[in-house]
Structures are given as C-alpha cells and as structure tokens.
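Have a look at these structures, which come just after this line.
Just so it is clear, none of the values below were taken in a lab; they were calculated from the coordinates. Keep in mind the model is a prediction, meaning the values are calculated, not measured. Cβ atoms are built from the backbone, for glycine too; each structure is taken alone.
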Structure I
Amino acid sequence: MRKFYVAGHRGMVGGAILRQLQSRKDAGQAIELITRTHAELDLTSQAAVQAFMMSESPDVVILAAAKVGGIMANNTYPADFIYENLMIECNVIHQAFAAGVKQLLQLGSSCIYPREAPQPMAENALLTGLLEPTNEPYAIAKIAGIKLCESYNRQHGVDYRSVMPTNLYGPGDNFHPQNSHVLPALMRRFHEAARDELDEVVIWGTGAPMREFLHVEDMAKASLFVMDLPMEVYAANTQEMLSHINVGTGRDVSIRTLAQMIADVTGFKGKLGFDTTKPDGTMRKLMDVTRLSDMGWRAEIDLKTGLEETYEWFLKQETLRS
C-alpha cells in the first residue's frame, strides 16, 4: 500500500490529481489517499507540517498547494504571494525529506520564465532574463521550489520532480470577477452578458496577444505521467540542475479567438469590442513541450471541448449558489 499525500486537493489542479489517483484506487491499485484542508493543516506553519509528515509518513507527496491569483491580485498583494508560497514550498519539501519521503512532485507555473524569453519557452530559458514585473514575487517563489527539489536530489539522493504548466482551466477554476485569470474571467463576463442580453462585451487591449491553454484533467494526467517515469528515462531527458518539465499543448490562440469561442459556448449573440487604450501585456506566451512529448505524453482535450465542459461545470455551480 502506497500512501499519497496531495497538498492542495481543494484547488483546481490538486482536485484533478486527486480524481486521477482515486480512479487508480478504484481500478484496484493499492493506494491510500491523504488530504488535509487549510483549516486542518496550515502549510505555512513549519511545526504543523513537521508534525503532520512525521505522523502520516506518506510514501509520495504531490505539492499542488499554492497561493494563486490574476494580475490584479499579484499586483495588490506581492508580499503575500512571495511569503506564503515560499513558506509552503520550504515546509512541505523539507519536512517531507525529514520524514523519509523519497518521491515528491511539485507543481509550478509558466511565469517562471523571463518576460522576453524566446517563444516557445523551453526549459533552458529559466534564469536567463528579467521576469514579468506584475507577478515577479510569485515567480521567484516558484523558481525557488524547483531549486529546492533539485538541491535535495543532489545532496540527499531523493527523487523530487517539478512540472511547469501553461495556463490552466477547467472544473474547479476561479471565476471571481476581479481575481480570476483571463479564461474564467471572460467566461463569466460572456455568461452574464448573454443572460442580460447585452449588445456588446468590451475586452481590454487589441485581442492580438497569443495564449496557450491546457485543460486541468490533462494537467493531472501529465503530472502523474511525470511522477511515474522510471528514473533512467527522467534522468536521460533532464539535467541535474535543469530538471523541471514544461506541460502544455504546444498550441496557442489569440485572445480575440478565445473570446469568440467563449461567446459561442455561452450563447452570447452581441459583438466583441476591444479597448485599445488598455495594455495588451506580453504578446505571446507559449510553452515548448518537446521534452515531455519526447518522453511520450501529449495533451488530449482540445480547447473547444474543454470550454464546453468548463461552462457546463460553471453553470452547475451557479445553479447550486442560486
């Protein structure tokens, strides 16, 4: 019986990973799943995490817990983002090691790469330039998580790996009007516009920036794929101090195209407007997923299907709240 601790199981990614592991358990694999809510275990508390790890002694730790948010949240609370994420990573990774955990998977973010990184962004772009200022504190914390895993591997011979997803979406996403990312924010806006029979939805910028989106169920499958890779395969495709693996689709769409797709899914019949006095932000953010595809994994859920599934989930949550 292998004990898996999933940190952040109530989040979008952690929840999807937990579902994948539960499917394995239901299929007969000898798995015990361990979870704790934030109320039950504060991951920023060193003493609490130490006591938990020593008591539970998991065999595998999946670190999907993080403080996350959109541009507005990152700009407003930079100290919170760097402090809480650093503390979570330091506590979980170190206390897992102290409790004898040999296998750990840490989830990061594509924001670790420099603002001006060549596109698509390959793993070796890490630490080659300045970060995007709006989310630099969060990015610094995520880079630290990668280096923590690599350093414990070097010094202690454990197997701690890191995966860096592109923009994620799907069931469990945050649709808050101010604190959500671009895809769920647009979905809420178009849903409300369709409901209220508005004539137009105005989007910041020109609509030209290109973005890549990965369904969270694909991310969960990719995470477990990387976790399951035999050490000889993983080591042959990575480097000791450049060991993280990008996860994405390898394809991107313009914000204009994304907005039109979401308008179609939500049934919005009005026109799309673009406020060109507002900034576009980075013009392109696409992950180079060659490393992962060479090892045998590719995304399965196309964007149209994923948007439809996500909107169905969103509608169910709206119904439950009403």
Structure II
Amino acid sequence: MDVTHSIFDFKPSQETFVTIGTFDGVHVGHQKIIKKLVKNAKASGKKSVLLTFFPHPRMVLQKDVHIQLINTIREKTDLLEALGLDYLIIHPFSKEFSRMTALKFVRDILVEKLHTAKLIIGYDHHFGKNREGNIEQLTEYSHLYDFEVEEIPVQDIDDVSVSSTKIRKALLDGALKTANKYLGYTFSITGKVVTGKQLGSTIGFPTANIHIYENYKLIPKTGVYVVQSELNGSTYYGMMNIGNRPTVSGTYQTIEVHYFNCDQNLYDAEVCVYLLYYLREEKKFKSIENLKEQLRKDKTASLKFLEEQINLQ
C-alpha cells in the first residue's frame, strides 16, 4: 500500500475506485466498505484509494482537544494496509479545507486529482462546506462528471448499528467484549516502556510502565485487564492496570503491565498491548498487603480466563 500525506501529492496513473472518511477504529462497518472497494477495483482493473484526514475534523472545527480516537494514525495505517488497499491518502484537515463547497470538492478533488471512476461510500456520508454534500448531491454530480456512486447500507450487528462513537463509549464503559466485537479485532495500545516508581518489583509484581505519545489516543476505562503482547518474537500474557494507583496515593494516571513468566528487560522498548478481557474496576486498598493479596487473585483469575479462552498451558 502506498501512503501519501496530501491529496495534492497524489498522482494516479489511471482511473481509481475511491472511498472517503475518517474511519476511526476501522471497525466491521468500515471493513465492509473497504473490502467492497478493493474487490470492485481489482475486478475492474483499477486501483483502490482511501482518502482520510488528520487531524480529525472535530479537532479543527470544534476545537475538541479532548476527543479520543480509537486508533493512532500508525495503527489505522496498519489496519488499512491489511485490507489490501492500493493507496492511502492522509490529507491534513484545516478550516480552509473545510470551507470547500461540495461541488468544488467533487470537481477539483474527486475528478481532477483522484481520477475517480467509482466512489463507494457509507449510507450516512456527508462532505463539503457545512457538510452540505450528501448521497443525493453525489449522485447528481456523478452524472455531470461521469463517475459512478455506490452507497453501502447501514452495517448491523445484533440489530445495533455499528459506529465509532458506540465503540468509544463501550471502551470507556469497560465493555471490552462489545468493543472488540464491533471492531472485528482486538483493541490495543502502543507505547514506550519507561521507568516507574518500581513499587511493583518490591511487592513481587514487576510492571512495564507504558507511556503513550499520542495524546488523542483513547485510553479505556480504568481498571484491570487481561492482556497479550508480542515481545521479541514470543507471545506473553499478563494483566494491566489503568488508573491512578489510589492505594499509594497516586496523583496521575498510569498504564502498567505485569507480564507472566517474562524476564526480559523492556525499558525503552516499544510494546503493543492487546486488551483481551476487562477483569475488574480499580480499587483503593487499606494496605499494601491487601493490594498484594488482590493482585494474586487477579493473576489467578487472569490465568483461568486464558486457560478457558485460548487454552493457555
């Protein structure tokens, strides 16, 4: 997959099949659109193109600095590449770009820059200044500029419409099973292992303290999770705590992973942590000894889950 960071740097050598959107989460609904795009493009001898934007439009138009996204740009890129796309365009979103009318967007971007032969979009797609563009306008413009438009109907799972918003809410509510079901893959966080306060080592549960650089990355509900990572070519399981460490009067949120049977030095390493199961909420214990007792229970519960779910020996 070829990645371009501006529409204006994209120079296709032939007509393309295109889809457009923020695609936060690259969830099962998104995957349906993209798989259809890739399949149709190949069948027609064309190249598949996905146009997305960063920063997220809400960060720019609503100054929503607190928006949390399911994927970082790198995570999204990896997910999209796995779906077989030919081209990914990550265009910088700005107020100036947002003022482009629907007609100008179709004429100057879809037709002139992307050489669109077919546009495949979701049922609720809007575009252009004040989101004035919709499926009806696209269909009208497609006749004028000679390209095809195909609309994908709402993707349902168990009669619940899948959306990035619902997945974010599920993650923030601790409904990890629901979130992973809607995503179609296991939610993860990626960060660098940094030096912590070393408390875990003193109580027999050494942890890798994960620092996430992207401040827009969604951090799920505080609490304890069963997790998995690939470390230097081997698979390790463990339990992760997200929270403020109230038992030791913590003043800021940390993400700490205790890996089972792992004696590797992970400091400064970049690790990807897959969240398999939400075990319990964060609690404040009366003493460190009570905390140690709970951690032993958490480990037992984690190993039981792993044995039942993935036959961990």
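Using helix-only ellipticity at 222 nm (-39500 (n - 2.57) for each DSSP H run of 4 or more, over all residues; to 500) as the calculated read-out, with -8500 as its value, let me know the right label among I, II. Structure II accounts for this read-out.
Of the structures I, II, report the one carrying the highest value of distance in nm of label points 7 Å out along Cα→Cβ at positions 238 and 254. The structure with the largest value is I. When log10 I(q)/I(0) by the Debye sum over Cα atoms at q = 0.14, 0.15 Å⁻¹ is computed for each of I, II, which one produces -1.06, -1.16? Attributed to the structure labelled II.
If you line up I, II by distance in nm of label points 7 Å out along Cα→Cβ at positions 54 and 302, the top spot, with the largest value, goes to I. With mean count of other Cβ atoms within 10 Å over residues 86-93 computed over the structures I, II, the top value is the one for I, the highest of the group.
If you work out FRET efficiency 1/(1 + (r/R0)^6) of positions 14 and 278 (r between Cβ atoms, R0 = 41 Å, to 0.05) for I, II, which one comes out largest? Evaluating FRET efficiency 1/(1 + (r/R0)^6) of positions 14 and 278 (r between Cβ atoms, R0 = 41 Å, to 0.05) on every structure, the highest lands on I.
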